[in-house]
Structures are given as structure tokens and as C-alpha cells.
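Down below are the structures I want you to see.
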Structure I
Amino acid sequence: MLDISYGYSSLQTTFNEDFNQKVIKWGYDNIPDDILYIDPEHTGLGRENEIHLTVLYGIATRSPELIKNVFKNEKPFVIQLGDINCFRNEQYDVIKIHVHGGQSLGRLHKIAQNDIKHKTIYDNFEPHITIAYVKPTCANEVICRSPVNVFTGTTVEVNSLLFSCIDGTRHQILLNNSR
């Protein structure tokens, strides 16, 4: 469930349960509990148990109908996964799977940016699937000793989006030919 203390709604892709479980299992197999970053104010940090790719964060609207209308003509598409690597900041490292989304994912992000009122939180769109948040500099330990190419080249179909509203509600948006 979306941690409403983040302050914004988001639009995400969703994946099938088999893929979700493979990503979660990799995290449990390769990331020790004692290096997880846990922030009591943001309960969504630590291990990611709802595998997704964020298309746009910082959405100001609470209207799922507006979001559904924006994407009513979008079709399912395929993303390709890359290596497991990380983002770093002062608070924590993010262990993630790099995503090659191609034109479809980039177009989806641009549509969302142009047609949905939002606050720009991140300057660049860097498609990724978060596996876990770990203590600063601990990602190196995981990356150096773990199989980081297990998902490389894997393709995953995106059939739907998920609008996670700031009020905690979640709304699935089926892409055009996935009904």
C-alpha cells in the first residue's frame, strides 16, 4: 500500500506474480537484513514487496478517471531488463534492476508529464525496478558478491498501469488490448 506520508500520487507499471516473486526472491537471497535501510517515517523503505516501475511520481490529482482517460488508447508493450545496479544518495542506496523501456515506456512517461498535473521531483526519468533500500555504501557489497545479470535480457510485458493515489486507494488501468 502506498505510504501516504510521501505526499504525492504515482503512476506505475504492474507485472505478473511470477516475475514479482523472482525479483523478491533475488532480494531475500542476496541482501542481508542487517544492511536494509529502514526509516520509521517512510514505511515503504527496506525491501520492496510490490514490484513495479514508476512511470511518474509527484502526481497532484486524486482522480483515477482523469488518469484512465489519459491512457485510454495506450496498448500493452514490452520492456527489457538490464543488470542489477544501484542509485546512491546520502540517506540510502537503492538496489535496482535497470530497465530498457524503449519508445513505448518513454512515450508513456512523456504523456504523463504533459497531460497530468504533477510536481517534478526527479529531473531525469531513469526507468528501474527497485529491489531494496540499503544503508549508504552497502550496495557495493551486494553488487560485488551477487549475480547481477540474472535478469539481463529478460523481457516483460506491461499490460496495465497502477494509479496509486495519495489517499491510499489504488486503481488498475488496463492498457487497450489487454481486456
Structure II
Amino acid sequence: MKQMVLSEYNLRAIAAEFAHSLSEDLAHEGKTPIFCCVMMGAFCFMSDLMKGIESDIICDYVQPAKGPDGALILEKDLSHDASGRTIVLIEDIVDTGETLSFLLRHFESKYHPKRVIAVTLIDKTAHRKEKVRLDYVGKRIEDDVYLIGYGINYRGYVRYVPYVYVPEEEETRRWDEEIARGEGNR
């Protein structure tokens, strides 16, 4: 580990604080709000966040991906009708802003929600390409660093680490070697 970014304690505190604030913000919704996890990175954060919500919510997820032409597509859209509902969109990291912008445009055009609340654990601004509105930000990072843990992966691996950190180059080199040999089982 090169640098600890968010400890288990920090992550629990952020989830608890956001859950309290969102519970207040969503207290008087007409329709049950949808908590939408952006898969797969945000699932740990959403899980911890939901535990503190003090009202009924619908849990759902979307899975954006790059299509053959490099454009963003949805491999999996919402399973519930979000028309007229508040959508709480939960991200692990907002980096370039492209995925969040794509999802916001998609939700607005397809569902016409009451509103969309954008929540991210980490706002990483070094590579920002599109300006996005974030309503809840756990930690802002301006440095160009690669992050691992708490659902955030390296080529699909090491999502299980219960904190967020910057890996050493030696770690990523070892993972690359394991992946190349077909041994990666993290």
C-alpha cells in the first residue's frame, strides 16, 4: 500500500452521515425513492448507506459499459419504473464525469424522475471532462492516483478490501502477472 485514502472508520462515518442527511431529505416523498447503484464499484458503498436509511426505498442498479464503438451503453437499466420518483444515484468514483452525465441524461429522457440526487464516495477531479452536479461527496481528490478497495477494482480484482487506498506499483504488477497467467482469484 502506497497511501491510505479512506479507512474502514472513514467509510462507515461517510455512509452514516449520508444516510442521516438523505433520510431527512427524502422524508416527505410522494412515491418511494429508488436507490440506484452504479455497478459494480458502488455496491459496497450502497450497502452500507442503505443500512442507515430511515424510510422505505426501492433498491436497483444500472450497469454502464463501453460499447464496441467506445460510446457508453447500458448493459442493465433500472428494473423499476422511476417515473415521477426521486432517484438517488450512487457512484463509487466520479472521475471524468462522462458516466454520471450519461446516466443523468438517460434517466431524464426515459423516466422523467421527480429529481435525481447524485451521491459519490469519491470525487476525483484530475481527469474531469464533463462538468457534473454532485449533491453528496464523501471525499474530493485532485491528484491523479489509482484507487483500490471497497468495491473499487483493479481490472476486476481486489474489490473485497474494506478500505480505499493507492496501491504500490509492485502490487499492480503482481496482479497483472496473475491475470496474464489466468491465476487471478482476488
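For distance in nm of label points 7 Å out along Cα→Cβ at positions 120 and 152, which structure out of I, II has the highest calculated value? For this comparison of distance in nm of label points 7 Å out along Cα→Cβ at positions 120 and 152, the top structure is I. Taking FRET efficiency 1/(1 + (r/R0)^6) of positions 48 and 168 (r between Cβ atoms, R0 = 25 Å, to 0.05) as the criterion, the highest value among I, II goes to I.
I, II: which one has helix-only ellipticity at 222 nm (-39500 (n - 2.57) for each DSSP H run of 4 or more, over all residues; to 500), as calculated, at -7000? Computing helix-only ellipticity at 222 nm (-39500 (n - 2.57) for each DSSP H run of 4 or more, over all residues; to 500) on every structure in I, II gives -7000 only for I. With mean count of other Cβ atoms within 10 Å over residues 24-31 computed over the structures I, II, the top value is the one for I, the highest of the group.
One of I, II was used to compute relative contact order in percent (Cα under 8 Å, 6 or more apart), and the result was 36. Which label is that? Attributed to the structure labelled I.
Which structure, out of I, II, was Rg and Dmax of the Cα atoms in Å derived from, given a value of 16.8, 54? Matching structure: II. Comparing FRET efficiency 1/(1 + (r/R0)^6) of positions 40 and 104 (r between Cβ atoms, R0 = 30 Å, to 0.05) across structures I, II, the highest value is found for II. Which structure, out of I, II, was semi-axes √(5λ) of the Cα gyration tensor in Å, for residues 16-111 alone calculated from, if the result is 27, 18, 13? Value 27, 18, 13 for semi-axes √(5λ) of the Cα gyration tensor in Å, for residues 16-111 alone corresponds to I out of I, II. From which structure (I, II) was distance in nm of label points 7 Å out along Cα→Cβ at positions 32 and 160 calculated, if the value obtained is 3.3? The correct label is II. Taking distance in nm of label points 7 Å out along Cα→Cβ at positions 56 and 80 from the coordinates of each of I, II, which one would give 1.0? Computed on structure II. Quick one: percent of Cα pairs over 16 Å apart, for residues 8-71 alone came out at 52 when computed from one of I, II, so which one is it? Source structure: II.
Rule-based calculations on the coordinates, nothing more; no lab input. Bear in mind that the values here come from a model prediction, so they are computed numbers and not experimental data. Cβ atoms are built from the backbone, for glycine too; each structure is taken alone.
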